[in-house]
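> Just below sit the structures, each encoded as structure tokens.
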Structure 1
Amino acid sequence: MIKGRDIVVIGIQAWDIEIGSNCKNIATEFARYNRVLYVNPPLDRATLKREANTEKVMKRIQIQKGLQKDLVSIGENLWNLYPKNRIESINWLPSHSLFKVLNKRNNRLFAKNIRSAMERLDFKDVLLFNDSSMFLGFHLKELLPISFYTYYMRDYLIKVPYWKRHGERMEPQLIKKADVVVNNSTLYAEYGAKFNKNSFMVGQGCDLSLFNDEGNNIPIPAEFTNIPRPIIGYVGYLTGMRLDIGLLEYMAQKNKDWSIVLVGPEDEAFRNSALHEMDNVYFLGSKDSKELPAYVKGFDIAMNPQVVNDWTIGNYPRKIDEYLAMGKPVLATHTKAMEMFQNHVYLAETKEDYIALAQRALKENSSELIKSRIAFAKSHTWENNVGAIYEAIQKSA
């Protein structure tokens, strides 16, 4: 446990992002016993041009002009900083040498705003927590008066085209000079350990309150009434970049008495797939996040049919915890990140495995297994996750 410290959090997601954010959850947990400054990414020239008329960009322009406050309290012991300085959009540059020069300039502008907020809040002996911001966080250890630097990895960003161009060279350097590297996947922890001996797997936190149905109060949606059972389902974004369309087609073809139910918005690959021509595949469309537990409850088996690639191989799949919190048998693709779930999830390596394991899951489900799944999911709290981060920091100090 770390208490009574001043912590600055930077990352690649602003506090006013619409979707859920690991970094925001971690910062909120930090603030239970510490003072926390959450720093939004600064406005860059490309975003200003592309999104000039959006509410978020207009707010940042107002802040830059001094018409709104740049530093606001958003909770007990928790502040949010909107950096005033505008930075250049430089990731497109083919020259890595030029990128490094201009990136250092961006870091100086960013650090100046952070330092100003730290002084106004009288932050001392600061811990810096960097959520994957490998470019804007690259020089902050030298540019800010901090006592400890933590780098947090939760995605294989250097395999994503935007980050790959310069990140493949810069992220290993940043990992090397960090005081500790914390990761939500064993794969990322092993990657970090290549450059820094203080690389730790700290797991993942989840807010599972929506998925608590121990009182059996969540109703199954009426859409399930005319869908034959057993139902094997998935909730989430239906994208060919992450999900194995061929596997889903195989499952539907091989077991026509099974219903494959897919809940979520589709990308072009899914919209154009043969799944739409299959009588036992049901697309229920996009749903509000608050409705998702009801749809999971309607499944006999919940699945995560990932395709294995650079984007998925190390990702911690939060939806697995959500499925387990509902007590559902869970069928998923075997990846390095999924190994921590192996005692509670049916892990498949082939399409044939998916069929055999689904049959097994349907056959052996029991009240004891349901209770075990729920208990395991409940152990993945943000409190436990941040506790592991604290432990990694203390081991490396």
Structure 2
Amino acid sequence: MQRLPKIVRILAVLSFTLVVVLFAALIVNSFQNAGKPLTSLNPQGPSSESIQQLLVPVTSIAAVVFVLVLGAIVFITWKFRERKDANPDEFPSQIHGKTTLEIGWTILPALILAGIAVGTVMTIINLNREEPNSINVQVAGQQWWWEYKYDINGDGNFDGPEDITTATEMVVPAGRPIQVTTTSNDVIHSFWIPGLNGKRDAVPGLRNPLKLQADEPGVFRGQCTEFCGLSHANMRMLVRAVSSSDYDAWVKNQLKDHRADPTDPTAAEGKKVWQSLCAQCHVINGINDAKMKETPPPLVAGVAPNLTHLMTRGTFAGSIFNLYEPVSSDGQALPMRDVAAAGDPGAALTGGTVATANVNRVTLEAWLRNAPALKPMYPQGGRGMPNLNLTEEQIDQLVAFLETLN
């Protein structure tokens, strides 16, 4: 057999080296977490840490097996390649095999898989173990946003007068376990906050448990991981972990109904606009909550985001837009479009003054002007917010009113 030209062999070696280097760079880059809010490799709570403790040894074993098998293939291919002086008529001697090796490479993988199985079962048991003193939250998915209901009095009912219904963001106290129950009001969704735990499907008519806990205060991003229609990619979620004192203040404020009518004339007119055009779907406790219980909104999901305390949230529209200017961990203002950082409601989170100068009016006004232009929806089919054809004056009035909802 004619040997390949030297230049071809050199190019082959260089190509193989390049592939190895690129593959190694890809592996190293996958473990870099900076700027990746949806990474599963940066656990921020006990549940995600349990998953990490299983993932690392399993991945390490898989990497070793991969290298050994690939190395053996390369070695055998090289060692037993056809030689220049080989006799093409000579047939290699045939052997049955080596019993000791065959038994070894049967038992060793079995032991490895058994060890992985034991670790996996122990991790699953740990992830499903209910913790004492946990906060019960029902998470309901609908196209294309998330609703959160808190069983504050612990009676097993999420719709009582002493319970909380909010949307877009789940506020939790750092260091305390949260017992989540996922469900759906329309199609199958999937709730996933990678920094705190794995994913859990939200299925109509079913209740699936999930345990969350954040070690430290912070913002933890998530994404629906079950295709659910037009805006599946825009169905995001956010967990905002705060101190215990801030959480208690947040709960106290969330239990309050809408305050007295706005004193600002523009906001007062905005309330009238809201009541005439928005109250058919959205709820503000103290204004139309009783009516909406009798006459649900004309939506497939039968519910729209509760706006009673809209300005206590940092994001809106399924958490794809910042409601406020985001702030870095060292207090520096970030670009308004930096959704990964999440808008910072500041004092408004616990019912304090709304920093109107930090409100993302440009995007909020654009949303009110034509929501389907910013987020693909199917409002004519009862899925998502329609274009209400508001005038610019009505938009200004509505924004002024919405800024009072803290």
Structure 3
Amino acid sequence: MHDVIISGAGPSGSKCAELIAKAGYDVALIEKDITWRKPCGGGVSSRIFKYYPQLHELEPPKITGISMFSGDYHKLSYSWETKRDYSIVMDRLELDNFIRNVAIDAGANLFDKTISLDFVYEDKKKVGIKTKSSDGTKKFLGKIIIIADGMSSKLANKSGLREKWKVEELGLAKCAIMEGDYDLSTNHINVYFRPYKGYGWIFPISKNRFNIGCGTFEEANRQHNLNDIYDEFISDPHIKKYVDIDKCKTIWSGSYSLPALGVKESSLYGENVMIIGDAAGFVSPISGEGIHPSIVSGKVAAETAITALTKNEISKKTLKSYAKHPNIKKIIRNFNLKRSLVEFFYKNEGENLNNMLQLATENTVYRDEIVNMFLFNQIPSRDLIRKIREKK
């Protein structure tokens, strides 16, 4: 019998496992495949260093600026080099293994090549997880079960806490890691908003390696074919000005889904179950950034589990503090606000996004606010929204 079973050893599950293990409890960390690379741009804000200062030692590319392009290719370039710590871009395979190894070093027990299939029940109560590996099926029993196995989670769908995602609730994206010459700053990430609900990106990984991709969300998922818009994006003359894809080598490519509508507070916890990370919707609407909010969800869930185990009071009432934690509430409020802005920004084929970037090039105060809204979760002012509406 484990104290805690965590299904999924990505950033949220690994952070959760690390903290619970450090507190002296027995943690089973179940992962389907530690060699799997999650399709993702790999951009990580400077907030990651609060949780993993050791990342400085890896010397990943220092990101100190962004170039944003509207659907009609208005460009906004911004540098925060003298204003805040640098962000980073990392290959997700490297980043996830780094975070996972921190959890293992803290004492978490990793079970790799193990797929979570269903719950184990006793007197109608969830008491563990049924899994499958090359050795056959196995039951993991635990006092608390934490679901952190992403968008494809079977457990989240069977938990009774939330229903299966609908296509309109998702973002769909395709990306690749490529090698070759490109005429872009290695200190800037590049984001290309599309006329439909979606965006593309080029993120530098090194001087001759980069991550490139694009995607859609909500109803645009049905209106556009993902493979087609990816091919159109990497072949776009505006993109070829900076990188000639035909002369680059594809190291890896993949496609994926992600939650697009934020977190449903009522679906986060049950009698002895919590859902964290992507599986719970901890991905920011519009920007798609999910690493930091997922880590926060894992940290808060760990603190909640530790308190419940210490008091030996494991129930829906005691796990409620996970969903009610100020940091979780703050993320949910921020996501809800961004969600409410989606229709506004993409109105008339992205007209307000175009207006916003034009405004940013004319006014440095609004420029700073716009960048902070997209990258650092700052809430936009009413004045900014009014100015965007008035912009012609």
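None of the figures in this text is laboratory data; all of them are computed from the coordinates on show. All values reported here derive from a predicted model rather than from experimental measurement. Cβ atoms are built from the backbone, for glycine too; each structure is taken alone.
> For the read-out FRET efficiency 1/(1 + (r/R0)^6) of positions 10 and 26 (r between Cβ atoms, R0 = 25 Å, to 0.05), a value of 0.50 was computed from one structure; give its label from 1, 2, 3.
Numbers: 1: 1.00; 2: 0.50; 3: 0.75.
Going through each structure in turn, the value belongs to 2.
> Further question on the same structure: Out of 1, 2, 3, choose the structure whose coordinates give P(r) over Cα pairs in 10 Å bins from 0, in percent, for residues 226-297 alone equal to 15, 26, 35, 23, 1 when calculated.
Values: 1: 20, 55, 25, 0; 2: 15, 26, 35, 23, 1; 3: 16, 32, 25, 18, 7, 1.
Attributed to the structure labelled 2.
> If we compute FRET efficiency 1/(1 + (r/R0)^6) of positions 210 and 250 (r between Cβ atoms, R0 = 25 Å, to 0.05) for structures 1, 2, 3, which one ends up with the highest value? Display every interim value, and only then the final one.
Numbers: 1: 0.20; 2: 0.70; 3: 1.00.
By FRET efficiency 1/(1 + (r/R0)^6) of positions 210 and 250 (r between Cβ atoms, R0 = 25 Å, to 0.05), the leading structure of 1, 2, 3 is 3.
> So distance in nm of label points 7 Å out along Cα→Cβ at positions 82 and 162, computed for just one structure, reads 4.3; which one of 1, 2, 3 is that?
Working: 1: 2.1; 2: 8.4; 3: 4.3.
The structure behind it is 3.
> On to the next question. 1, 2, 3: which one has P(r) over Cα pairs in 10 Å bins from 0, in percent, as calculated, at 5, 23, 32, 24, 12, 3, 0? Show your work: numbers first, answer last.
Details: 1: 5, 21, 28, 24, 16, 6, 0; 2: 4, 18, 26, 19, 11, 9, 7, 4, 2, 0, 0; 3: 5, 23, 32, 24, 12, 3, 0.
Source structure: 3.
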